[in-house]
Structure 1
Amino acid sequence: MVGTRLACRALGLSRATIYRSKIPAPLPRRRRVSAPISQLSLEERSNVLACLHSERFADSSPVTVYYTLLDEGLRLCSIRTMYRLLAQEEENVERRYGGRRLEKAKKPELLAERPNQLWSWDITLLRGPERGVWFYLYVVLDVFSRRVVGWLLARCQSGELATQLILDACRKEGIPRGQLTLHADRGGPMKSQSVVGLLSWLGVEKSYSRPSISNDNPYSEACFKTLKYCPAFPDRFGSFEDAVAFMRHFFVYYNSSHFHSGICYLPPDAVHYGLAEGVLERRHQVELASYELHPDRYPRGAPRLKCLPKAVWINQPWGQTEALKNESHVVLN
């Protein structure tokens with residue numbers, strides 16, 4: 001073994017450094033912290049909590065409790081101490097609602113089994129002739145048939161315009177009281193007093209999407225996508241009159257000629273007015289005739305008669321089985 005002196009000389013170190021490293025470091029001295037003079041005693045702490053928990057102050061903030069007692073000639077502790085005591089008890093929440101958290105918006109689960117049972121509506125923006133100029137398109141859609149039952153183009157968003165649109169659509173479709181549910185997002189016109197009052201007067205049940213969740217209004221969003229992905233849809237409209245003329249032609253096409261995958265590639269008018277079964281039967285007969293001529297071109301066998309879905313959902317519950325879903329779309333010939 002090599003001695004300490006020779007090792008330090010070879011490494012260029014001082015022997016004092018080696019010896020100092022072998023001495024254990026002294027433990028840090030713990031300073032005794034005495035309790036503050038102003039600290040509440042256990043009895044005073046219990047009195048403050050009892051006051052905050054009392055029926056009189058259960059829904060009051062510590063600020064209100066402090067100044068109410070102060071006006072009555074009583075001071076238990078500071079406002080900050082009240083907050084500190086509540087935090088230690090895990091009770092430092094919104095006391096004006098009884099310490100309960102606000103409930104989250106309920107997920108809408110809506111069912112349509114026939115036309116004019118469930119409508120959805122929304123507003124989208126269209127670019128005007130200049131930057132900063134917008135037109136507002138209001139669209140009311142039947143969820144079961146996908147038919148646009150009413151639309152309106154305006155230069156602004158207004159609850160009064162929405163009220164007139166909904167009223168005209170209900171009158172045109174002859175909606176009786178207690179039959180229709182109208183679903184929308186939580187925009188200003190949707191929750192305006194004029195719209196809410198109209199729905200109550202018409203006997204129409206209102207439904208709203210959850211905040212910031214566009215999937216809760218999928219059919220209106222799909223309608224707007226079909227509109228804006230149309231090859232003839234311009235980047236900007238030259239004028240308000242041009243936009244109105246375009247919308248008139250588009251919605252006639254949308255209702256009478258546009259094929260929707262969700263309703264067996266039928267136009268909305270055929271479903272809305274009960275013509276779907278005849279159209280599907282005629283299509284099926286054509287496919288059967290083709291199958292008889294060329295059965296080799298149908299590796300899965302004879303074509304099956306397609307039927308409309310028996311139910312259309314917004315946020316279908318998980319309890320629905322796959323068997324019911326398949327049965328609602330296809331029926332064996």
Structure 2
Amino acid sequence: METAEKLRALEGNIESVFLGKPGVVRRVIVTLIAHGHLLIEDVPGIGKTLLGIALARSIAASFHRVQFTNDLLPSDILGVSTFNQKDGRFEFREGPIFSNIILADEINRATPKTQSALLEAMSDMKVSIDGSPFPLPQPFMVIATQNPIEYHGTFPLPEAQLDRFFMRVRVGYPSLEEEKAIVREADLYARAGALDPVLTHEEVVSLQERVAKVKVDDALLEYVVKLADLTRREPTIRLGISPRGALFLYRAAQANALIEGRDYCTPDDMRSLAAPVFAHRIIVESNLFGMARIEESERVIEETIRRVPAPV
């Protein structure tokens with residue numbers, strides 16, 4: 001099976017249970033094969049856990065959901081060394097982070113110390129316990145969620161930590177017809193848990209390596225850099241896009257091109273993904289909060305894109 005066919009099969013497998021949101025599924029797969037991590041910032045009850053289960057099952061991966069609370073400790077995620085009296089030595093007991101797909105539910109409810117432990121592992125792809133490194137399984141992807149409505153008892157992620165997420169997506173409410181289908185298919189979680197894999201671990205890792213080989217014309221490289229640079233000079237933006245953000249948009253475009261069956265990028269690859277890659281990396285001069293703040297940052301990025309001519 002060709003690469004594009006495999007990735008389209010992966011999309012179709014997830015969409016068979018995560019109904020009515022093909023754009024969200026595409027962005028999840030782009031993040032996966034671009035070797036990134038995903039932040040979902042949306043209201044409860046829209047299927048975030050279902051999405052994680054469906055993705056894990058579709059690539060024959062291990063899955064673990066961690067509910068973040070203010071009493072969650074780093075060792076609850078990473079693992080801990082315990083003394084084995086029989087052998088007279090310490091043994092490391094792996095935490096839930098030693099899974100392929102991690103759902104960090106309501107990450108902003110954990111303390112900054114616990115958040116940092118997770119984000120460090122995401123960045124380094126390994127865990128250090130008592131000075132000993134333990135590599136994480138591959139592929140490895142964190143899907144973190146935040147509720148943009150409730151702020152009581154939360155610890156908002158600092159901008160430097162938000163910048164480590166490859167992409168932020170909003171799922172949104174389904175249409176009336178989509179919601180009817182969801183209600184009718186009341187066993188979607190059971191169906192997701194019974195999905196047959198369409199890719200193996202090795203195939204996913206191979207696809208991640210192939211992303212870097214997708215060609216990007218110099219004119220498109222300049223386009224990405226100009227987009228990032230304009231956000232740093234825009235008066236309504238207090239914090240613009242970092243070089244990491246520009247790099248992630250470059251990689252996202254390569255991943256999207258691979259899914260589309262191309263070995264080269266087009267301006268549309270970058271325009272379609274600029275908002276989910278860029279919007280959570282900027283701070284806009286605004287008094288808005290919650291979902292309105294998220295929508296405002298996306299609107300600013302979309303306006304920025306329209307002001308930079310795309311290469312022909």
Structure 3
Amino acid sequence: MLVEKLSAVGARLGRELVDRELADILDELSALPASAIVHASREIGYAARLGWYKRSETPKRGLVQELMKEKPAFAWLFLFHPDGHVREAALNAINTPPASPFFFAALAWRLNDWAPQVRWAAARCITRVLHRATTEIAADAAIYLLDRRLAWGRWRDEVEILDRLFARSDVIAALALHLHEQATGPLASRLRHALRHASIDVHLLHLATSARQPSVRAIAYQCLISGKAAWIVGFERIWIDKVFNKKRYVPRLETREIRRPRPVADLIRQAASDKSASVRKIAADGLIAVRSELENADELIAAFVGDPSPAVRSRADYLLRHPA
């Protein structure tokens with residue numbers, strides 16, 4: 001059991017080096033998903049008793065420095081040490097790319113560390129090693145980390161280091177394959193965050209026409225029909241009722257232009273035949289927005305008039321009542 005192994009290694013630190021046990025622990029940690037990093041980062045330090053001392057013991061800060069010099073693999077374990085000086089030293093000692101999405105996420109989590117010195121050390125470490133991470137590891141980590149940008153509040157410019165990696169065409173291609181093949185999970189949110197990277201554009205048509213999750217198809221079609229990609233960069237409060245001092249948070253977006261791979265009329269016609277009402281609704285909204293650009297708008301409107309979805313039919317009714 002992983003917790004027992006961590007406890008055994010922690011109890012013997014400084015008495016003997018435990019190569020086999022450490023290797024087993026790192027292998028088991030590598031098997032954890034990237035999404036486990038926040039919870040695991042607390043549990044690992046607790047289970048291994050990192051930072052716990054008896055008065056008769058050598059101060060552990062100096063001990064772990066010696067351990068990392070002799071056995072660099074300890075640095076991956078000491079990423080989870082409660083002492084910020086040790087975490088910083090561990091990041092400075094790491095010179096190999098992460099062996100799994102979990103350890104990739106561990107380095108990213110240190111970009112969000114409460115201690116600025118640890119965040120700076122993490123930025124230097126990531127610059128040194130992450131460009132050597134395999135495409136599969138980087139893409140699997142990106143699936144989780146893309147929407148952590150707004151959830152993790154301490155990092156600022158440090159997150160841009162990850163952006164440069166996630167923008168790689170091979171990483172985006174692997175991410176697009178995940179978005180295409182998976183049927184469950186917050187895939188639409190992940191696609192929305194990936195839209196900040198122009199390298200996703202070449203995959204949008206494939207996602208729009210055949211992604212398994214309807215919400216992914218809907219967002220891809222929305223981008224292609226509008227000719228714009230939009231992603232969330234933060235939130236702001238707006239007034240709902242000034243009399244009663246009521247406000248609510250709304251997303252703040254950034255946008256960029258994208259090139260349509262097909263004529264917009266073809267995209268709307270294709271989206272109008274999608275089996276999901278949410279996608280057909282996007283197509284109808286798109287027709288409302290670009291109607292003035294089309295010569296055959298009436299033909300496209302007819303595709304929505306008899307739609308089984310009331311939301312889609314209401315948009316067709318609007319188009320009929322408001323001719324161009």
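Computed from the coordinates by the stated procedures, all read-outs in this text should not be read as laboratory data. This one's a predicted model, so the numbers in the text were calculated from it and none came from an experiment.
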For this session: Work out which structure the value 50, 20, 16 belongs to, where semi-axes √(5λ) of the Cα gyration tensor in Å was derived from one of 1, 2, 3.
Result: 3
For this session: Please state which of the structures 1, 2, 3 yields 23 when relative contact order in percent (Cα under 8 Å, 6 or more apart) is computed from it.
Result: 2
For this session: Can you spot which of 1, 2, 3 the value 12.4, 40 was calculated from, given it is Rg and Dmax of the Cα atoms in Å, for residues 87-142 alone?
Result: 2
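One of 1, 2, 3 was used to compute helix-only ellipticity at 222 nm (-39500 (n - 2.57) for each DSSP H run of 4 or more, over all residues; to 500), and the answer was -17500. Which one was it? Please report the intermediate quantities before stating the final value.
Numbers: 1: -12000; 2: -14500; 3: -17500.
Checking each candidate, the match is 3.
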